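Each value in this text was obtained by applying a stated rule to the coordinates, not by laboratory testing. Nothing here was measured: the structure is a model prediction, and the numbers come from that model. Cβ atoms are built from the backbone, for glycine too; each structure is taken alone.
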Structure I
């Protein structure tokens, strides 16, 4: 079940970084990702896009962090389940 949730988390992270991490049970990184993303989007709207040259790269970093974290979690959970359940 852990690997299935990790796969779902990766897909969700494509749309909302941090939410997929929360689905995978990564509470601290998911909360930080969602929090930073929310602050960045609020600043984008308040500044009417004037800070976009600074805020868009931050958004990209958050997306990358969420996706890489999801992929790593997916691989770790698959590795652990392979160790527990021998395949014949």
Structure II
């Protein structure tokens, strides 16, 4: 059995400025979303924007809503954990 990966499955490392990393992370919709997923999403949005700028705008708005929800859930979990720790 061969351990060779298909070209689309090969993994590489890229260098990013920390600022670029933070900007990419602003498009993260959930905690476990990989950088590869986020970058593919960026490329999809860019390609969509060529043909349908309004659709691309709606996608970005949806991402923003999901991200805000994720941040709020994380804040709520942190608050709940702090409350539980005070009770112990």
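Each of I, II could give Cα Rg over 2.2 N^0.38 Å, but the derived value 1.50 comes from II. Using distance in nm of label points 7 Å out along Cα→Cβ at positions 27 and 51 as the calculated read-out, with 2.9 as its value, let me know the right label among I, II. Working through the options, I get structure I. Computing helix-only ellipticity at 222 nm (-39500 (n - 2.57) for each DSSP H run of 4 or more, over all residues; to 500) across structures I, II gives -27500 for structure I.
Computing relative contact order in percent (Cα under 8 Å, 6 or more apart) across structures I, II gives 35 for structure I.
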